[in-house]
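Read-outs: derived from the displayed coordinates by stated rules, not from any lab. Only a predicted model underlies this, so the values are computations on that prediction, with no experimental measurement involved. Cβ atoms are built from the backbone, for glycine too; each structure is taken alone.
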Structure I
Amino acid sequence: MPDLAADPPAELLAELGFYVLAGHASSPRTVIDEARDGERLGLGSAFVSERFNVKDAPTLCGAVAAVTECIGIATAATNHNTRHPLVTATFGATMHAVTGGRFALGLGRGFDALFDVMGLPRVTGAQLADTIDVLRRLWAGESIVGHDGPAGRFPFLHQGAGLDGAPPILLVALGPRTLELAGAVADGVVLHTFFSDEATEAAVASVRRGAEQAGRDPAAVRVWSVLATVGDHLDEEQQLRKLVGRMATYLQGYGDLLVRVNGWDPAALERVRAHPTFTGARGALDATATVDELRALAEAIPQEWLAAAARGTPEACAAAVVAQFDRGVDSVVLHGATPAELAPVVDAYRLVRPQGVGGRCAANPGRFAG
């Protein structure tokens, strides 16, 4: 992998992003080098996912902010039901202030089964809309008295942060109803990995439709696709884990929804689920499966499903990134790889970068320029 620290910072590609600690990172401390590498490579935004282990979103966002100067930062995503809204508002306000406006708060529905075992309420669209309204009112300096809505009952909420502006809000969405909701209430939308071209186009249309029905400018909602980027400059095990393992892990968690959104064959999903590697899984397959098990899964998962990614040479991966813009998205997250692993792809992308795509995007992942 290239030594990005030895190179001068590259021109910022505001339309591209990456995830820090993608997958099952061995240590959260690697976020520091990844953030620096991403900014030096010229990637426009760093996205932070959250897991209930050592991937606490506020801590990681603060670390990224501390070691960068211009890169955008976003949670994609955290869940509103795991924190009191005043705590979430404080997180957003602090990040907005400490970064000089580079932060976007990304929310998502999360997983019903996980919330059930945690004893938390399942997330609904009404809760998300109500929570977003409460956060924006707090960031605007409003005192909220006697709130009783889908987000909860709050006798009195006030922040008093005195913000210059406020962070934009992203929604991470898969299904058409959540995508329409995102268009209606959010500043930006983050789609999901392994969307087919048709699913991506349909998702963008749902977002735009939701915005229009809410009386908003459909073009003012920034839409990010999330493209698994697995170049053949990586070794075989890395390619298998980042492509086959990641797909299999999603099929473990919410395969029915992913298949339905893509219009894939449900019978093929049942065949994958019946595979011995799947039935004998010892945890998330991208982390626990052996190389031989991943090879076997690669034969079991339909190639059409695995094709919904950037694969092959850096040039082929770059072409796949460019093709995302033809599907109607505004920006692309290069998913599942570190900046050092993405460097050859980003270099190839610079040679084929569509004219004008970067000029419209701000460094903040929830805003447009101007």
Structure II
Amino acid sequence: MVAGQERRVTRVLLIEDDEEDYVLLRGVLAEVTSTRYEVAWRRDGESGLQEIDRGGYDICLLDYHLGSRNGLEILARVAKSVKAPPIIVLTGQGDYLVDLRAMEYGAADYIVKDQVSAPLLERAIRYSIDRLKSKKALIESESQLKHLAASLLRVQESERGRVAAELHDDFGQLLTAIKYQIESVLARMIPCDSCAATLRDLIPSIQDAIGRVRNMYTELMPTILDDLGIIATLKWFCREFPKDHPGLHVKAELRVGEHEVAPELKLVIFRIVQDALKNAATHSEAGLIKISLSGKEGYLSLEIADNGKGFDISRAISSAGKHGGMGLMSMKRRAELSGGSFRIESTEGAGTQVRVQWPLEASR
């Protein structure tokens, strides 16, 4: 340590029922020259838990044996506490199983008391504190990424709405106007005129174009969802989708009431179904897709299964974005950002199943 340089202060909570071990550990910490340790000692688990709840500690040294209790009970009770510092478990004897169990319960490290030295303890404390800082930074980064992903989805939906409005207000109405003008001209022409026959031949093509534009803006921003709800929208989509994909049959089993689906989940469910059907139609070579929406065992469950050729999920995820294939990630992201769980199973030659679940309380 450089002369005149002030030592860092680290607040230590020691939960230890043996006073001799307390004195020993305090003496070991006093040997460290780079850091000054302020040690608070508690003899039992309950008073130790109260100190942890108060917060303000940088590290906790926890005896594995506390009378009739063991340190794993303390670990289990503070595992999810935001105020809990990193916890290093201390024991009087080396035990590999204790080591494993301590780590499983959330311990930052595990030290045998008769092997304690100043360098070893200082290093364990420093590494444990640094790991917690890294963990918190990672959690914060994940939170920011989720916020960014949610913002991107909102922007995407806004852009879809803008494009849908342009298709409806501009292209759709323009095509309709052209159709009416041609019909108006035809009404004033001699029926046997060759030009009239040519114009009449245009009407079905224009009508088909109007229908296609209508399907495009309805898929981009399904107004039917606001007007009639998710059940009617899914029935409509499952009915319309096979018209553009000959040979593909879509079967829907919708066993929930409209009131059981929270308003904020309706567009999410539609987009997941939309992406799943497009993926299946593009890649699976399936002849049948089954869609199920039901409320069971406390969850709102959406299941989409096809009888296609299946695929390697890990390979698809690792290559997503390189060769397209963002539909899978989009479904997963939408499900998780809306509070749901997402699972996909696929076996090459045996089809694909997508399962999304939301707690029913959160979906109402």
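I have -16500 for helix-only ellipticity at 222 nm (-39500 (n - 2.57) for each DSSP H run of 4 or more, over all residues; to 500), calculated from one of the structures I, II. Which structure is it? Here the read-out was taken from II.
Looking across I, II, the calculation of Cα extents along the principal axes in Å that yields 59, 48, 39 traces back to I.
Looking at FRET efficiency 1/(1 + (r/R0)^6) of positions 219 and 307 (r between Cβ atoms, R0 = 30 Å, to 0.05) for structures I, II, the greatest value goes to II. Work out the source of 20 here, i.e. which of I, II gives that when relative contact order in percent (Cα under 8 Å, 6 or more apart) is computed. It was calculated from structure I.
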